[in-house]
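No value in this document is a laboratory result; all are computed from the given coordinates. Everything quoted here is computed from the prediction, not taken from an experiment. Cβ atoms are built from the backbone, for glycine too; each structure is taken alone.
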Structure I
Amino acid sequence: MAVESIALVPAEGVGDGMLQFHDPQSGCTFLVGTPQADPMLWADFMAGALAVYRHYGAEDALEYDTVIDGHTTTLFCVALNSSGRAVAGVRAEGPHRHVDEVHAVASWAGLPGESSFRRMVADQIPDGVIECKAGWVARGVENRAQLADWVARAIVHCSALLGVRYVVGVAPDHALPRYRSSGAKVAWWVPPTSYPDERYSTVPVWWDMNTFRSEATESQVRLIDSELSELLASGPVPPVSWTHGEGLAPA
């Protein structure tokens, strides 16, 4: 597998067809859209994610070769710094028709708590479930903490833009405070596992759009509302080929 280093994205024409807004405080531009909307930006997003995951020896969890074609990704969120470099992001899969499509659940196969995890997600699917994966922030970048907070908010943006009630994922213990800040709950009844390897204690997490405001911090809720308003004002929501209750349809 050959991967180029993170490219500097040209200032003009980046993310055409994607929702976006500029944040003067961080100096970053935040974009949300489909991989097909800007294949070069998608490649930069994945290269940035790979560099971070590889640094921590966790690149297998990224499943780069499987997802690089973009076909399994419904939306991705990416932050560009003032130089046009991709410095943070997260991607979403779904909405899912069946619990077996949810990678987070599949990763618990044969482990304690598998049946409880499956039951939770299966019960959520009628109201819409997406899975958010590959959250990352470039090492050594300015405003790293603020960008990590934005990644947590971007997960909520994906759910709102796709019109689903639930988001599921998995997170290591050290990342839980960040995700909880945007409303994530921990499936405490599912025992943690060592994923992607024994260095990590990883647990299932989920967001409920009906209750996330009572779980999230006040500052994150304010920013979620402000950012989502700016994203929606920047253009039409990207087509997602999904109608509530019908599942993800072929494009």
Structure II
Amino acid sequence: MYNLYDEYLCKVLKLFLKKDISNADLEGIKPTKDLTLCKYKKVKTNTYILTKGFNVNSIYILLVGSCKCMVYSSFGNGIVADTMVSPYIFGLLELVIALPKYTASIITTKESVYLEVPVRIFQHAMKNSLIVSNICTCYFANVGQYYMDMAEIRALYNIDDTILLYIYNNCDKTDIPYKITTTRKTISHLLHINLRSLYRHLKILSEQKYFDVINGKITITEKQYDKLEHYCTNDLETKHYPIQIYPETLTTLIDAE
């Protein structure tokens, strides 16, 4: 039966349709006294949202900000497996396939806002709201497509093309000039490229005017973005598809309820 929390989560997840979530939007979804089981949190950089190995008790809806996904080797070494930007849902995979523990640690890379929702409440909404279930379906479709694309890139393309595709897929044209804030070490882990080789290839690509390096950050101007876009979409026949849930993937589903 549809309840107050289902209605509330519909309202929250409808924000995923927006290109940008404003402060007014955030004020509008702060839990009232009737929704105390959901926790609205604003946190600083380097805050753990969830930790690998902890019990899956909550779903975390990232509304503003970005995070890194940390996994650990058998020797205890931490590796950044991926970076995610809002909007995003953490813990949903574990919930759907019934894993008892979180499979990775999620840490903020900038000031972020998220909503913590008990598993049973989120699960109820998934079963009783088409909007919630459709957005969750889009979440899995986006993430699945992203990892298939990344696997294809790593299998088919040379180092230069792999780097250019990574930069292109992580570049937001609405925020030009855009800076890639991910560290070189993280990029080397993500792309499985030796760190020394990465530096060498970045220098070559910078000299070819695909981007500039300003204060140590890979920076892309509008003209350089157009060059990247033409090369990646025409020569490499790929598309812009970073790891996040895009509003346009939801528009055909959101009117279902």
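Between I, II, which one scores greatest on Cα Rg over 2.2 N^0.38 Å, for residues 141-188 alone? Could you put the intermediate results ahead of the total?
Working: I: 1.19; II: 1.23.
Evaluating Cα Rg over 2.2 N^0.38 Å, for residues 141-188 alone on every structure, the highest lands on II.
I, II: which one has helix-only ellipticity at 222 nm (-39500 (n - 2.57) for each DSSP H run of 4 or more, over all residues; to 500), as calculated, at -11500? Don't jump to the answer; show the numbers that get you there.
Details: I: -9500; II: -11500.
Value -11500 for helix-only ellipticity at 222 nm (-39500 (n - 2.57) for each DSSP H run of 4 or more, over all residues; to 500) corresponds to II out of I, II.
Comparing structures I, II by relative contact order in percent (Cα under 8 Å, 6 or more apart), which one has the largest value? If you can, show how the numbers build up before the last one.
Working: I: 19; II: 23.
Comparing I, II, the top value of relative contact order in percent (Cα under 8 Å, 6 or more apart) belongs to II.
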With distance in nm of label points 7 Å out along Cα→Cβ at positions 37 and 229 computed for every candidate in I, II, 4.5 is reproduced by structure II
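Taking Cα Rg over 2.2 N^0.38 Å as the criterion, which structure among I, II has the greatest value? Intermediate values should be presented prior to the final figure.
On the way: I: 0.94; II: 1.06.
For this comparison of Cα Rg over 2.2 N^0.38 Å, the top structure is II.
Using the calculated result 0.85 for FRET efficiency 1/(1 + (r/R0)^6) of positions 53 and 205 (r between Cβ atoms, R0 = 25 Å, to 0.05), pick out the matching structure from I, II. Could you put the intermediate results ahead of the total?
Numbers: I: 0.85; II: 0.05.
That value comes from structure I.
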